[in-house]
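Q: Take a look at these structures.
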Structure P
Amino acid sequence: MIELKTVLTRHVPVRYFEGGLGPDLVFLHGAGGLTAEDPFLNALAAKHHVYAPLIPGYGDSEEAPEIRDMLDFTLHTWDVIEALGCKDPILVGHSMGGMIAAEMAAIAPNDLTRLALIAPAGLWDDDHPVVDMFSTLPFEMPQLLFHDAAAGAAILTAGRNVEDPAFLQAYLVTNARQLGMAGRILFPIPERGLHQRLYRIKAKTVIVWGDNDRMIAPTYAHAFKKGIAGSQLVSIPEAGHMVIVEKTAAVVQAIGGLD
């Protein structure tokens with residue numbers, strides 16, 4: 001059973017999900033946020049003791065104006081892990097969370113031995129620009145995030161009409177709060193010099209990517225693999241950026257190689 005709890009850090013009380021039995025695993029969510037019902041989170045908890053902290057400003061968590069840039073995000077998340085009492089957990093990050101996880105592994109290479117990066121942000125290639133989610137409308141998101149756009153739309157909207165004013169109002173209010181925080185490291189482009197730091201990562205690393213990722217092109221998977229010595233790349237067919245939703249079992253299996 002996944003429970004929502006709170007842990008105190010220097011800057012802000014952090015809300016986090018916890019559940020499951022097994023090796024400690026910390027999961028860092030993407031810009032879309034996280035809920036206790038998330039299928040991927042529950043799949044991880046079937047084999048691990050999972051901690052999934054919310055980035056400040058997500059869910060019912062407090063915002064943290066002190067967390068302003070990439071270094072702040074990185075050190076804050078290390079503070080969270082310390083407050084949780086985790087010692088060398090498996091660190092897993094998806095998209096924006098993958099960007100933070102990679103920075104954490106680079107800045108403290110001797111404190112982490114296992115790392116899973118799932119379609120992480122953080123690099124930039126002018127020939128394959130990452131989609132600007134801040135200028136993307138709700139109806140455009142399923143095509144960008146999912147291999148199966150129709151199924152993705154049903155998941156994102158839970159059957160609601162994306163053109164309904166009430167839905168749009170709730171969507172925009174939530175996004176303004178969440179993406180306001182995410183924008184500190186993702187806007188205008190998600191590039192904060194990570195490519196210069198990847199060489200510092202010593203953790204055993206698996207990189208997971210959906211072959212049909214239209215948000216962050218699979219070419220970035222090879223850039224991460226090239227930058228992280230000894231890393232393994234797992235490419236998953238018929239999956240988009242939300243590979244954790246479309247191919248949950250395959251992603252969990254790839255992470256299982258780190259146990």
Structure Q
Amino acid sequence: MLITPDMTSAAAFKKQLAKRFDRAAVGYDRYAQFQLEVMHRLLAMLPNQNFDRIVDLGSGTGAALPLLVTQHSFSHCLALDLSSSMLLQARQRVQQDCPDLAHKIHYLCADAESLPFAKASLSLVFSNLAVQWCLQPNALFQALYKASQQHGYFVFTTLLSDSMPEIDLAWQGVDETNHVHQYVPRQVLQDYLEQEGWHLESLCHDTVRMWFDSPEQAVASLRKVGASMVGAEQSVMSPSTWKRFLQAYEKQRQPEGIPLSYQVAFVVAQKRAN
């Protein structure tokens with residue numbers, strides 16, 4: 001859920017985003033400790049009931065799929081992602097982990113923001129750390145509301161403003177460029193959801209902090225999963241600038257290591273009768 005000044009470049013942004021995730025797909029799971037931690041917390045928040053028709057929106061390498069489909073009686077599950085390479089990894093995971101259910105899971109490479117979902121067709125939309133890449137989240141929330149069955153659920157996580165402050169701090173004094181995506185505050189997220197009719201059963205906001213042995217490893221945890229910093233790729237800046245950034249980041253070391261923290265919203269929303 002990005003704050004971006006140039007909405008006219010949406011198509012170019014999504015194309016670039018898909019390429020980044022395509023490149024990251026094969027090695028993604030080796031660097032996705034943060035994503036997996038958040039995913040397991042979100043799965044634990046799912047209502048204790050069966051869901052007939054499920055969408056895993058932004059499914060990535062499909063880490064959530066085996067848990068979603070083995071814990072719920074369902075007839076149809078759609079894994080949706082912007083990256084075809086991610087979906088290939090997801091398909092392979094499902095065939096390995098739950099082959100008996102593989103025939104019920106379908107894969108669609110598409111942008112969720114431009115996908116015409118069928119009206120009242122979904123009982124659960126699950127999404128882990130994908131909504132923040134949407135450029136018009138209110139339009140997505142509206143489309144998903146219309147596509148959800150009465151009493152259907154939208155259960156998701158997304159990043160909020162003030163995520164990755166350590167990166168911002170390290171760049172201060174190095175240059176004046178914004179190197180971190182700007183996400184919306186919690187209240188804006190809540191307003192978007194309520195404006196589109198969603199009933200919020202739960203909206204929790206938590207700081208999730210990860211620790212690394214070095215600044216290089218902290219940056220790799222972003223770059224290797226496709227979520228690199230804006231304008232902060234080592235290949236497009238001088239070695240001296242990159243070195244100064246790493247030295248500044250090293251100054252934030254604590255006994256646990258180099259910190260990288262995220263502001264995460266955990267949301268359980270339901271469609272209810274007006």
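Q: Where is relative contact order in percent (Cα under 8 Å, 6 or more apart) largest, in which of P, Q?
A: Going through P, Q one by one, relative contact order in percent (Cα under 8 Å, 6 or more apart) peaks for structure Q.
Q: Can you say which of P, Q returns 2.4 when distance in nm of label points 7 Å out along Cα→Cβ at positions 82 and 114 is computed?
A: Answer for the origin of the read-out: P.
Q: Given structures P, Q, which gives the highest value for Rg/Rh (Cα atoms, Kirkwood Rh)? Show your work: numbers first, answer last.
A: On the way: P: 0.93; Q: 0.97.
If we compare Rg/Rh (Cα atoms, Kirkwood Rh) over P, Q, the biggest value is for Q.
Q: Assuming 47 is percent of Cα pairs over 18 Å apart, for residues 10-73 alone as calculated from a single structure, say which of P, Q it is.
A: Details: P: 38; Q: 47.
This figure was derived from Q.
Q: Tell me which of P, Q gives 2.2 when you compute distance in nm of label points 7 Å out along Cα→Cβ at positions 42 and 250.
A: Working: P: 2.2; Q: 3.6.
Only one of P, Q returns 2.2 for distance in nm of label points 7 Å out along Cα→Cβ at positions 42 and 250, namely P.
Q: Once FRET efficiency 1/(1 + (r/R0)^6) of positions 154 and 186 (r between Cβ atoms, R0 = 25 Å, to 0.05) is calculated for every structure in P, Q, which label goes with the largest value?
A: By FRET efficiency 1/(1 + (r/R0)^6) of positions 154 and 186 (r between Cβ atoms, R0 = 25 Å, to 0.05), the leading structure of P, Q is Q.
Throughout, read-outs are computed from the coordinates displayed, never taken from laboratory work. Every value quoted in this text rests on a predicted model; they were computed, and no experiment measured them. Cβ atoms are built from the backbone, for glycine too; each structure is taken alone.
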